Structure I
Amino acid sequence: MKPLTLYTTPGCHLCEHAEAILDAAQCSFTSVDIAEDLTLLERYGVRIPVIKDTTGRELGWPFDTAQLKAFLAG
């Protein structure tokens with residue numbers, strides 16, 4: 001499985017839920033704090049959590065395990 005990027009920020013309860021979904025699906029991912037980068041903050045500030053794959057495709061919240069699996073298969 002290709003590694004994923006999870007755009008997040010500290011204290012985001014939705015992001016914690018997204019991490020739990022990724023962990024349950026045994027996905028390899030790197031969390032990126034959008035608050036550390038103004039460009040990312042502008043892009044994802046009201047959309048987090050967002051998952052991005054290595055091809056640039058994104059899956060934005062809300063999503064569940066089934067939607068994550070469909071995203072990974074696509």
Structure II
Amino acid sequence: MGTVTISKKEYRELTEKKLRYEYVRHLIEEDVFSPPPTKSKKAVIVAFSKTNRYNEKFLKSLEKGLHRSSHFTKA
């Protein structure tokens with residue numbers, strides 16, 4: 001019993017699921033829970049604002065969230 005026959009649709013579904021699984025497995029293997037490389041709230045805010053992708057309301061909200069975090073310092 002070395003051969004299995006499946007439809008092209010089933011084959012595509014299985015290969016897509018395998019690719020998704022491999023992607024998730026790769027993400028999990030990385031150190032996703034490591035702390036950010038900086039402890040400076042100001043540096044984080046400046047980096048976000050330099051991208052010009054975020055509005056002031058978001059940046060203020062981010063700053064408020066960082067202020068609550070015990071990881072970040074004021075500088």
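Quick note: the coordinates plus some simple rules give every number you see, no bench work behind them. These numbers were taken from a predicted model, which means no experiment stands behind them. Cβ atoms are built from the backbone, for glycine too; each structure is taken alone.
A value of 1.4 for distance in nm of label points 7 Å out along Cα→Cβ at positions 16 and 48, calculated from one of I, II, originates in structure I.
One of I, II was used to compute distance in nm of label points 7 Å out along Cα→Cβ at positions 8 and 56, and the result was 5.7. Which label is that? Before the final figure, lay out each step's value.
On the way: I: 2.6; II: 5.7.
Computing distance in nm of label points 7 Å out along Cα→Cβ at positions 8 and 56 on every structure in I, II gives 5.7 only for II.
Determine which structure produced the value 45, 16, 9 for semi-axes √(5λ) of the Cα gyration tensor in Å, calculated from the coordinates; the candidates are I, II. Label of the source structure: II.
Tell me which of I, II gives 37 when you compute relative contact order in percent (Cα under 8 Å, 6 or more apart). Each step should come with its number before you reach the end.
Details: I: 37; II: 33.
Derived from the structure labelled I.
Determine which structure produced the value -11000 for helix-only ellipticity at 222 nm (-39500 (n - 2.57) for each DSSP H run of 4 or more, over all residues; to 500), calculated from the coordinates; the candidates are I, II. Here the read-out was taken from I. When distance in nm of label points 7 Å out along Cα→Cβ at positions 24 and 40 is computed across structures I, II, the figure 3.9 traces back to II.
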